[in-house]
Structure 1
Amino acid sequence: MFPEMSSTIKRMEGQPTLFTARPTRLSLQQLNFGEDQQRAVTVNVWRNHALESIASLAQPYFAFGRWQVMFNFGDYDDSLMFAGREQADIELLWLDSSRYLANTDFASWREWLLTRLGVLRAATTAPIIVATWLQSDEQHQQMQALVDTLPDIYFADIGSVCAEAGVELLDMRIAVATGSPVSNAAQPLLARKLACHWFPAALSPPIKALALDLDNTLHKGILGEDGIQGVELTPQHKALQESVKALQQKGIFLALVSRNERVDVEDLFAQRDDFPLKWDDFAATEVSWGDKASAIARVAQALRIAPDAVLFVDDNIGELAAVTSQLPQVHAIHAHENAELTRRAVEFYPALWRWKITADDVKRNQDMKANALRESLMTEVTDHEEYLRNLQVTLVFNHSPQEHLSRLADLCKKTNQFNLAMRRFSLSELTERHQSENSCVACVQLKDRLSDSGIIAVIVAERHGDLLMIEELCISCRALGRQLEDTIVLWTIRSLPQFQTCEQVCFRVQHGPRNQPAVTWLAGHLQVAPDAVQEGLNGIPKYTLEQFTPVQSVQLIEE
């Protein structure tokens, strides 16, 4: 058996333990997924109560997500002096709020906490997570507003995790013995939240699509044997479909990958009014008797995403193992006979949860549906200028996008194909460059008569003497295929204030597993083969950009 296949099967077998409603300490400690292909992550912990027990319980969840996490525990310190801080991937503030609020009012503590967060933010560009519990919805809203004042800081509400699960958060009887009032029942739930939601959402490229099997996954039974009315939508399967549909409404692509006759599947969704999911909810459909790995590869291509942004859900462990052996980047979940376990596994799968849902996220599915119309129009119109004129394409350029920096950081993290430097700028790094006189952050919005694609490109430039260095260049996959890359990139750079006094423009390049489209684009302007583009800086004479003429049939707007 291939190592990847064995690893996948181990993870599938561990799902009932990991994603049960109430995981137990003993059952979690008995899991062992091995150490294959694990990402090393370091976490600085600034705390005034114990985290060690929860960190230990989180380890099998980290291993499930292929992370190896090392916690740097500081001393208990109510003053948050951040003494002896070392470089880390995440800064975690693990706070017992009651220790502060016993001696001061919430408003005063909130203002003090803001000053301490400002000190930490000035010392690091790593994401900062403030994990605590509060006493009211009003305090929750004020805490959220506080973290929003500084870049890359997130509020992890410990209290809401326990409230949603119906578990008591605090048990003061164990506080002296354990160093924390967090109850034993709450600890496994918080460990799962920490490892599956909070940390991956701060660091990992997000999962963008669910590729779903049909039979014994979205319903009970086999369509080809039981018939349209014979397959059963159990309450658990209905809840699973509702949960998946909610993800689709938040911008996650849904794809159907099923071994069936296509006409039968179309009829199923047309006739079963009790199904929450409808045929039109799927952005891509692969219904045939062919190989599922090939089908998922086609799904990724159709959605213009990388395979590592796809989560495949199937009831057949052998099928899951076969897919992941051919496409090791694809994420996988076993659809359990109890669909409630499947629903919870999807809910907690690392990198699917988001700290925040943006307007551009919600637009994603609408924009993908519009792509089918765009491609149809492209086959009808041979002249590219006429094609763009018919679409009524508009590009909006913004060279001071302070209000959009969160979206730009998200774009840097998500973009894989047209990402030239693979720098993955964080929100705090973008904020720092936005405020610097020698740097510039710019973005581009794309819209046409079919849909508003939102912000689809980010460029980060830094001035070094006579050189203008493009440190980050990302274009969303949803904007590719319309031959607008030159106008998006070159016109943006030409409009930068720093461009006017530079002599040469240099693009920073780092070769990644999927950024060949970006490298090929640059190779065309360097007049070399794509494999001749070197890592590091690649210069283009200034006059190349000065002589560039944008596509005439596109409306250009400067903001």
Structure 2
Amino acid sequence: MESGILQQLHERFGASTFKPQTTKDDILTLWMPLDKIKEVLVFLKTDIPKPYRLLFDLTAIDERTRRKENGHTPYAFTMVYHLLSFDRNSFIRLKVGLKDDFPLVPSISSLWANANWYEREVYDMFGIRFEGHPHLYRILMPRTWVGHPLRKEHPARATEMGPFQLYDDKIDLEQAALQFKPEEWGLERQSDDSDFMFLNIGPQHPGTHGVLRIVLQLDGEDIVDAIPDIGFHHRGAEKMGERQTWHTYLPYTDRVDYLGGVMNNMAYLQSVEKLAGIEVPERVKFIRIMMCELFRIASHLVWYGTFAQDVGQLSPVFYMFSDREKIFDIVEAVCGGRMHPNWFRIGGVAQDLPNGWETLVQNFLSYFPKRLKEYDSMVLKNSIFKARTKGIGIFTVDEAIEWGVTGPNLRACGFDWDFRKKQPYSGYEMFDFEVPTAANGDCYDRALVRVAEMRQSLRIIEQCMKNMPAGPYKADHPLTTPPIKKHTMHDIETLITHFLGVSWGPVIPPGEAMSCIEATKGANGYYLTSDGNTSPYRVRIRTPSFPHMQMLPYITKGYTVADLLSILGAMDYVLADIDR
């Protein structure tokens, strides 16, 4: 398959245009010149059979401090484009080297709708400008921010900066920067027959489920346009990855989709283990899948209860949060933690399952299906819920792919795509379950799909419980498991190995790899670059909520303010997942 696409590219653009690179994830990776990138992307999206329709991610790497012997390129920056072909069931990675300190790159926001925010993020974080971009403003950092945080010269810790001081003139400057100017976004203040009103929703508003600001352009009650303002929750999760060891970065991943728990660990570790060449034991695969599916149900319960609350039902959220506590009782018994257990490890899990875990899981499996039936009657069959969600926020499969939508939101349009089935990881190919889909792509169908997913998660958890393999709970690999303590007193080499493994953490070989898992809200990927050190050279987190929120203006036009809350609730996003 890969040789076929490479041959087609050579025939169209010439073999000298592309320089293949070997990577640890076996994704076809091609270096190419800047002046050809847009032409090649058009070809891959529209002109070839089985096209690469999804712009999965777009990011950059600051190459200037990488060691020459460990993958340094003769460039200052690298632009990285990840595309996915559903028909081929494969990714392709295109890389473009940039030599200037503040380079200029052609924008592809006219080719893919979701490229708009990704390019703004690269500009914000690296200072790379995009020629032809309609709104090249900062997106995660305040407009008043000085510098570009993911450049290597930008400070990464508070100890590298002076103490924060908020002067009166700085307050005035920040307040002025927050003022919304419709003209900057190409919005009119009036039409031929009426004046438009601009309504500021958030950043503190219960309907936005977090620190999110949305500026609405209204004609009466009808939404003419919407401008999401994100970044209030941004903590520099990718920058932190450059300053933590491969091991100590794990707790930070828990806080990205903070409702997904260990599922964040899974996305990160799949990539680390590819880089290190670690194969985990069968028991580890089953344990990880079981815990991930428990967190899928826990996350969906939060979405289900708060969605019902958004459209006017108060009772369900209390019942569903109580059921979520039952899952957390299992998580706490197994991991010791609840929302952020930080329990998966490189090559395995922190410790084996405790005695009696089967009873806890079986009790939940016996209890929860009856509750789901009650919730069907209480919420899905409720006439008010149906009236507020059916025919609202509709988008088609083609529109979803154009905007980078994945997960339940994509499957609600009728497209059967789930990474657990299409590109199985951690042993999902050994499990029997279905991928729920719907047909209409509206808010109600997005609810139907998630409710059906909870039932499928129960099937997977039951199979984990019945078929849990015996064996070790971590890989017998020198990068993940230090020598047994009693052996360290016998010879100095074992003692040193143990000491370095615990104090430094593992030294991951040079290379790069991307993982992609079916997280609670859609496709979650970690693209990691190692230069043979104790910490990553670059951590890129591709979250599902970021492109989903970008689609908000497109799917709210023509609806009312009340419909906006239905659309936001059905989207199922988390602000930390958007902002990182």
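If distance in nm of label points 7 Å out along Cα→Cβ at positions 78 and 270 comes out at 7.0 when worked out from the coordinates, which of 1, 2 was used? Among 1, 2, the structure yielding 7.0 for distance in nm of label points 7 Å out along Cα→Cβ at positions 78 and 270 is 1.
For FRET efficiency 1/(1 + (r/R0)^6) of positions 206 and 518 (r between Cβ atoms, R0 = 35 Å, to 0.05), the highest value in the series 1, 2 is held by structure 1. In this comparison of 1, 2, the computed figure 110 for volume of the Cα convex hull per residue in Å³, for residues 30-149 alone is attributed to 2. In this comparison of 1, 2, the computed figure 3.2 for distance in nm of label points 7 Å out along Cα→Cβ at positions 174 and 526 is attributed to 2. Figure out for me which of the structures 1, 2 the number 3.8 belongs to, where distance in nm of label points 7 Å out along Cα→Cβ at positions 118 and 382 was derived from the coordinates. Considering all the candidates, the number was obtained from 2.
Have a look at 1, 2 and say which one yields 4.8 for distance in nm of label points 7 Å out along Cα→Cβ at positions 278 and 502, as calculated.
1
Here P(r) over Cα pairs in 20 Å bins from 0, in percent has been calculated and equals 19, 50, 29, 2, so which of 1, 2 was it run on?
Numbers: 1: 19, 50, 29, 2; 2: 19, 54, 26, 1, 0.
Considering all the candidates, the number was obtained from 1.
Given a value of 11 for relative contact order in percent (Cα under 8 Å, 6 or more apart), point me to the structure among 1, 2 it was derived from. Going through each structure in turn, the value belongs to 1.
No value in this document is a laboratory result; all are computed from the given coordinates. In this text, all values refer to a predicted model and were calculated from it rather than measured experimentally. Cβ atoms are built from the backbone, for glycine too; each structure is taken alone.
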